[in-house]
Structure I
Amino acid sequence: MQAVLAACNGLQKSADYGKYDTEFDKVFNDIRAIRTTDELHSLVVLKGGKLIYDRHDPAHGLTSRHILWSASKSFTSIAAGFAIQDGLLALDDKVVGFFGPEDLPEEISPQLAEMTVRDLLIMSSGFAKDIIYQTRTGEIAHPIRETLSTEINFEPGSRFHYNSMDTYLVGVIVSKVTGRDLGDYLDERLFKPLGIKDWYWEKTTDGYRAGGWGLFLSPESLAKAGQFLLQEGRWKGRQLLDPAYIHDATSAHILQYEEGKLSPAQIENLPRDDKRQGYGYQFWCLTHNAYRMAGAHGQWVIVIPDKDAVVVVTSFCSNEQKLTDSIWKHIYPLL
């Protein structure tokens, strides 16, 4: 995992580049065989920090920006990790402590009072409603206030309930404690060191970056981010982010779609099902001792430490299980 990318801003090709084209191309064939509107836009594979495969459809390329949808969430988690490393934030900090009366409801419930940053990161706030769509369309003028006023229907931290506004609040909190725009803060701490220059991140009507969605990066930039995670926060000889945070963020803390917290025994006995391996701090745990950033329609950065490998996917794919199975079938065995 100590291999690093070339000193230049691009990806360095391995001596094995092209060696696996015939087999890895089968992932494209599998998606075409679905015979729907599904399409694979890009597939990039790194091994030992070097490029061994990349293929793109005619409308996309290695350096072309692509919408990440909810894969944006993992970058917000990384930004939170930097803020924690800087001593500006702690996982057990209470969420209400970062907001004033202009954002908080008149009556703060016991559940909201006890909600922590960690609860937001593991998607267990307890907020009953996800207002991402009204926030994206601008229908809601003050999404922070609207979110914090949402009914809470279970004890924060006790259950998984996917809610993009949890991530939005994390991003807002990072902006508040750093005094920086979330995108600019991540640009300084992550993007620039990795040589990532071309990025875009949507903002909401509150003026903050979306956090849980709306980030655009190229497959090349995603590959660099995946390699950064694989190297446990190290890049070109510099330790950018505490490896303990990356390990914690990419480990299972709660079981998706099940009541109760994830116990060590459950983790050991999880079924071989990529949808039920547990959730970290905005990262999805997978089989094969892997984890991924994940966005709608198959925007993935899959990190496979056991193989010293990173797999990047951008697509418009409704059958994500088919795509997952194809990667494990055609790519994983040759890594």
Structure II
Amino acid sequence: MKGSRVVVTGGAGFLGSYLCERLIEKGAAVVCLDNFLTGSPRNVEHLIGRPAFRLVECDLTGFVHVPGQVDLVLHFASAASPADYLRHPIETLKVGSMGTLHALGLAAEKSARLVLASTSEVYGDPLEHPQKETYWGNVNPVGPRSVYDEAKRFAEALTTAYHDSRGVDTAIARIFNTYGPRMRPHDGRAIPTFIRQALLGEPITVTGDGSQTRSICYVDDTVDGVLALAESDFAGPVNIGNPAEMSMSDLAETIRDLAGSSSPVRFIDRPVDDPAVRRPDTSLAEERLGWRPRVDPVTGLRRTIDWFEKELNSPYSVAS
């Protein structure tokens, strides 16, 4: 990546900010595009002022122009938590469709490689377990979650069309439940919610009976996987996640114990179309990219809890 110039859409978001940081460490120049709907300039404030970093406020669903050389486009612009995409349904659909169209147009114009941040949510409430890339999914196209699920499924189709019909160098990463420092305490996802509740001594709210499972992947591992895909010639799609599966009840209790909290666990109604299981088959990533996750959940959760503890006590919190 040294000497290359990379555009990161959604670069001021949780995962995007880590990609910007790592790319600069690897010697690349980064243009970060973000409209700050769910991202925050604070996530990249430590990069502002570096010659290799440029932050541009930009709505990807409008006209996008990046002057000069571009070697790689990492398309990570999208709301990612249920609370965000349910609050911004039209914006989520627009960035998955028009935003992806403009990102692909930029890659085509610059003869650059593009990596699409897709999601395990393309598998919906899966009838195959664990999920392989060959599985087509079980998605409700008119349910509340469809604004995110179908936006990403369309983005995959559009990316594939540009690859097959226009010869654009593309890749698709299906990302599973990434977590780590810089997540927003109120973003609505399970891990920041459980950590915030545990640290504040509030009841930890687990949906349903807590038996539904997730496979959580620490942000450093996800970034490694995405960049391994970017540096390869593989088009994917490829699962990027940690196969270490746990129930939501076990996750809540693990977080409570690591936080040294005495918060009770309280069960609440389960959201519509909430997947019962989620676990990636990562054999393709290991075979084609030489990548596998290395940070175990306890280590990653402990690092995340330590960050949240400082964040919740900071007057400069990333807020909601």
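Of note:
- Which of I, II yields 0.50 [FRET efficiency 1/(1 + (r/R0)^6) of positions 172 and 204 (r between Cβ atoms, R0 = 35 Å, to 0.05), calculated]: II
- Parent structure of the calculated result 25, given that relative contact order in percent (Cα under 8 Å, 6 or more apart) is the read-out and I, II the choices: I
- Comparison of I, II - label where distance in nm of label points 7 Å out along Cα→Cβ at positions 140 and 164 is highest: II
- Once mean count of other Cβ atoms within 10 Å over residues 44-51 is evaluated on every structure in I, II, the highest one turns out to be I.
- Entry that produces 51 once percent of Cα pairs over 19 Å apart, for residues 212-307 alone is calculated, selected from I, II: II
- Top of I, II by distance in nm of label points 7 Å out along Cα→Cβ at positions 36 and 148, largest first: I
- If distance in nm of label points 7 Å out along Cα→Cβ at positions 236 and 252 is computed and equals 3.2, the structure in I, II: II
- Read-out helix-only ellipticity at 222 nm (-39500 (n - 2.57) for each DSSP H run of 4 or more, over all residues; to 500), computed value -8000, structure in I, II: I
- Identity of the structure behind 2.6 (criterion: distance in nm of label points 7 Å out along Cα→Cβ at positions 68 and 244, calculated), options I, II: I
Quick note: the coordinates plus some simple rules give every number you see, no bench work behind them. Everything quoted here is computed from the prediction, not taken from an experiment. Cβ atoms are built from the backbone, for glycine too; each structure is taken alone.
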